[in-house]
Structure 1
Amino acid sequence: MVKIIKPSIGGHDGSSFRELLDMWSEKGYCTIEQGPIKNSGPDSAEAKCWVGEQGNILLYDFPLLDRLKNEYKQCLFSNTYKEGEGNKKWIFWPKHSRIFDELKLDLRKAKKDYQCVFIGTPTNAQRNEAAPYWLAHCDLWSFRGGIPHVDYLKHCASAKFGLCLPGLGPKCLRDVEYMGLGVVPIIMNEDAVRFYANPPVKDEHYFYVKDSEEMLEAMNSSPEKIKQMSEACIEWFEKNCSVQGSFKTTMEIINE
């Protein structure tokens, strides 16, 4: 069975990939070895996730490349990607895979009371600048934070479409959550999808728009088209980002 080293240091809050990793272990897909507790900085090798042993396969689960300062034989990039020998595009995941996994089946059946949703915070200057223009076309949105995570997921599930605004890196956890709920993403920067090992497909899993007119056109798609894309999103999520699918895809990437 594959062994994955999970850091005991580095100041991570335990969500995102670290939570998904715990679920891999609980399902019996892998074993987890806790990394050493030592006085090492957040950029050290001891603060990273490794397959097998330190220096072997790095599971780089950070949004930017500022912590990529270690030698490795192979590296899987969860977000921002760097070309290079042994470098591979990877998957992504919900913010809280445990909650998402518990609720997803029920939330996929939620009544679609809204056309387009965005619930988030002004994470960076790029998002803050873009938000007013795009949020004007969302009939359910919040840009202040403070919404409990379960309520956030319920709100997202109540819309047909989900607006995708830039996060810390090209990918955003919210985009994955949309797809897992069967909410069709509307993106304006295709960097949000091109750094996946198995990227979503334009007009099959998401709409790419350049302005508000194209956004409104996308939201006026036929009910049949929306249903087809919603189902395709769920299928893509299960293959690439669910607990089982994410582990299987990760192993396929490593072994290819």
Structure 2
Amino acid sequence: MLASVVFVPSAPLLVPQVAGPGATDTEAVREATRTAGRELAAAATEFVAIGARDDDSAAEIGVDGDFGRFGVPMAVTLRRPAAVAVQSGTARKDTLDLSPSDLPLSMLIAGWLRAESGIEAVEPVTVARDALPADCARVGAELRRRIDADPGRVGVLVVADGATALSARAPGGGLRPGAVDMQRRIDQALAAADTDTLAALDPTACAHAGVAGRPAWQVAAALCSGRQFASRLAYRDAPFGVGYTVVTWTPR
């Protein structure tokens, strides 16, 4: 049963050790993300994280990763050591025991927030960064079937960034009006739990605006399509010229 869906940025600067002590611009989005993670932990008993992969590979990911490529050798994991799941009264090794490999950035953030929120384990659901909307819809529909059949309360974490050209010094090449318009559309859709708008995001337009989060949002749109949600916007800004949004959807 779907208990809650939380949307957070896929930003390494959420992590204090990566951002450094002088990065005060990250404090508001970090605290909004931490609060949303703790609320997700309180609302659910099982957890899934949706995010884009860093490349177009279809290879399975593991459960352990490291922020070393962002300058800090800080390990994270999608589960606590020796995590077990109990099914039909029998303990079994958790199904997150996949082949070892490093995690994409979206799952590094999921692993960090898992630890910050006291969550035992998070199941990763990743899609290619250039996945077509139809492919995202298929992944979301399959995830919906699994969650609907699960007697537990499932919390979903969606880790995704918006446009990268929202200020003069933005990493996407400076301020672009088209990116600003795209980000406004995305923010409004997330704040309103508007799955139709998210599902209709155009891959080419999103790529031009630097919107890496499109595939994850479209998986979530398929997961949540046709349902009614109460939506609460906790954060919406672009402190580094990149669209960061923190929103919680709670089924009515």
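No lab work stands behind these numbers, since they all come straight from the coordinates. Predicted model, so just to flag it, every value in this text is computed and none were measured. Cβ atoms are built from the backbone, for glycine too; each structure is taken alone.
With respect to relative contact order in percent (Cα under 8 Å, 6 or more apart), the largest value across structures 1, 2 is given by 2.
A value of -0.27, -1.04, -1.38 for log10 I(q)/I(0) by the Debye sum over Cα atoms at q = 0.08, 0.15, 0.17 Å⁻¹, calculated from one of 1, 2, originates in structure 2. Compare distance in nm of label points 7 Å out along Cα→Cβ at positions 55 and 119 across structures 1, 2 and report the one with the greatest value. Between 1, 2, the highest calculated value is found for 1. Structures 1, 2 were shown, and distance in nm of label points 7 Å out along Cα→Cβ at positions 15 and 63 at 1.9 was computed from 2. Can you say which of 1, 2 returns 1.9 when distance in nm of label points 7 Å out along Cα→Cβ at positions 127 and 151 is computed? Value 1.9 for distance in nm of label points 7 Å out along Cα→Cβ at positions 127 and 151 corresponds to 1 out of 1, 2.
Ranked on FRET efficiency 1/(1 + (r/R0)^6) of positions 71 and 135 (r between Cβ atoms, R0 = 30 Å, to 0.05), which label among 1, 2 comes first with the largest value?
Working: 1: 0.10; 2: 0.35.
Top value of FRET efficiency 1/(1 + (r/R0)^6) of positions 71 and 135 (r between Cβ atoms, R0 = 30 Å, to 0.05) goes to structure 2.
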